[in-house]
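These are the structures in question, set out in turn.
Where a number appears in this text, it was derived from the coordinates with a stated rule and is not lab data. Keep in mind it's a predicted model, so treat the numbers as computed, not measured. Cβ atoms are built from the backbone, for glycine too; each structure is taken alone.
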Structure P
């Protein structure tokens, strides 16, 4: 709760908001529902203008840098116009941004009732914006800022390439990354290299060094959000995490794609949910605004270019250009099962249509999507959060790599063909890694069973609706008692589970 509490002067925020849009006064302030990382208010002025005021929470990221990094111009993308911002000590008492109220309506208000043809039209428009983001490649990796905001911080002058021409823009500079992974789970309290970086290998190496620094320095390891760990399942240790991270650092040069067109530094909106996209109320296939660029970084294209989150679904995933199909026994299923099968089919179909469209119109992005489905990318992705979870799986995959070593990008090339598998595990070590993997899997199954039993009461990202708090608290208490009965064999293990339980009361 403290991570989302911020003290500031509301009346002063209203005053600076009015001044930012040329109004004499602000007549009304409406609070939007709280976000995870910021508070937002709709300001209505005496000249009928409206603006949105945004205040970052303490958990939004590094003070000053997060706000400055969000004030940006994005190529050919309808983003809210920024009227004013201040990320230094000021009269409001907090960092703030005063920005345009995005026209239109949130996509989530019309998406559920859209026909698949209209949904596809929206998705195609998103893909065109993605192509525009890819059209600009930057000279470094890190965060994009106004140059004036980086006094006292390590930074590089910004140049970028567009249409084969290299351009300089002195208004901007590339400084420390404000990606969420550099902030969350206590990382913001630890010193490590936040950039900027000159090469993709430097960028990826910094991720491993960051996780190592945090594993060593944090007083307590963060609890996994995806598994229940304790006696009887799996118990993380700093030593296992560090072993996995050292393996990652060894593997970077073999895992990184050799196709330089997908390793270039690009700006990307990596959170394209229906809540962050605004469409015209009368023509809902037309995108009029994309919001929430907070913590966006300049990263290797393959690192954050993905299909829009609004296409994600639960169920079997389609790969490459595979088309979905309905079950052959569909007519024999009951009505509810038929409904579920058709719903899955339409979600898979939309995802397949997006990939086909990208394949035909943006081959470079399609190559990114292909790489992101590879075992190599899985190992890069998993390493980003080894502070929190995944070391058991990571080490198991490192062991398995010996059999597919020559398939890795950095080994399959003529320059890499002489590189040998760089690890050696004894039979005892392999057996221990397998036990850890099985225990970790058991912990994930236990967490999933809790999610399934609690349903809407489960505290996703640690949050429940206020009216459900007491019910969720009681349900989690019962779940804890069940887990202790299931896995604890003595009083010491019961105590360990009490200490390791990830849900606070």
Structure Q
């Protein structure tokens, strides 16, 4: 079983008081009962109309507090994301800080050529291999929607590359419910080849804010619940546009949308694996665009972590590591570092986008930035581990042995402890030379590029055997737009 980092012995920063939490929760229950949620699915509406504590008016569903709170109690406090290599199974709900990448960019940021290009299926495979090699990508989201495949099936083909190029858990976001069976079949092929129990993937469902679940979302939600596929129920509203402009109001709307999805899952299959998700932020009121790295998103993500601890439901999809920068630069480091650190200190369990290489507010990924993000996460993890205080680390006897005027460099205590106590950067040098850099100052980007080339040349996760590849290709062949598994 893989694990993240316990933040400062379980001590996390709080942005809401207990009174605040109760106020948000009570307002959420009122929204679900008095305003309701629009469900665009006739079959599920008919089933809900027969349930006690649920009122259906046309396509509007009103959920009583008793129904919602029962569902919260039924949702599991821990959810295991299984991987084809059980070493990478990830147990959510333990309070440890983990990271994952970003979903669905359509462009590659080529920092060597200072340009962007459309992402291809080969880019998906390369990105996933790099993510597999990094210690701080705890599960692998679909990094690109490949542009060299028909849009109708692009994300299914991308999922096949995920299954084929990582031993970690695979998280997919295929929007078309018609492809749920194809995903299930691919997951079963990989599970059989690895000799492990599935499912080895999870699905995501992002609500249409405010308060709308489309037929596609409902079909995916029902499929996940009945098949026991872990589901991320996610809100991505914009405060001031698709949610109230006040952060408390945006939090109430988010909570209502996510709890509505969790409630529906538990009504279908009590105890089915479901996690809470958010990338709610503010709309820049000057442009209407998503303020990707604003402090508002960090505050709302932190508040979501507190709500999840109150509900004992894993926050399997918080947000950090985002930037509006268009290339790996000072702004990218500033925004990614701040949003990741804020999320980690507040005990956000999975920081989605945290180690991603995400650029330009989600439009592109940079593989060099992906490695830099991993370095940021390594720094944060060391901070989260805090200072270990015991007889050995207090080093009283060592200080006595060295004495005044001595040095500790060659002491056996130093050799025994420096790797555990000190952060040793994989990318950052410490050359104190008063010479202006000969390049554009992007020494770290070049270091990342060198390491990236090494990973791509040497890191090849255990491949699918020939029979599994043929079986995967048959699944894809039925979908059309023929490509083979890489």
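What the table below lists for this structure:
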| read-out | value |
| --- | --- |
| At a computed 19 (relative contact order in percent (Cα under 8 Å, 6 or more apart)), which of P, Q | Q |
| Percent of Cα pairs over 30 Å apart derived as 57 - corresponding label from P, Q | P |
| Among P, Q, which structure scores highest (criterion: distance in nm of label points 7 Å out along Cα→Cβ at positions 111 and 359) | P |
| Ranking P, Q by distance in nm of label points 7 Å out along Cα→Cβ at positions 15 and 31, the structure that comes out highest | P |
| Distance in nm of label points 7 Å out along Cα→Cβ at positions 79 and 335 - highest-scoring structure of P, Q | P |
| Highest-scoring label, criterion being FRET efficiency 1/(1 + (r/R0)^6) of positions 191 and 399 (r between Cβ atoms, R0 = 35 Å, to 0.05), among P, Q | P |
| Test item: FRET efficiency 1/(1 + (r/R0)^6) of positions 7 and 215 (r between Cβ atoms, R0 = 41 Å, to 0.05) calculated as 0.80, pick one of P, Q | P |
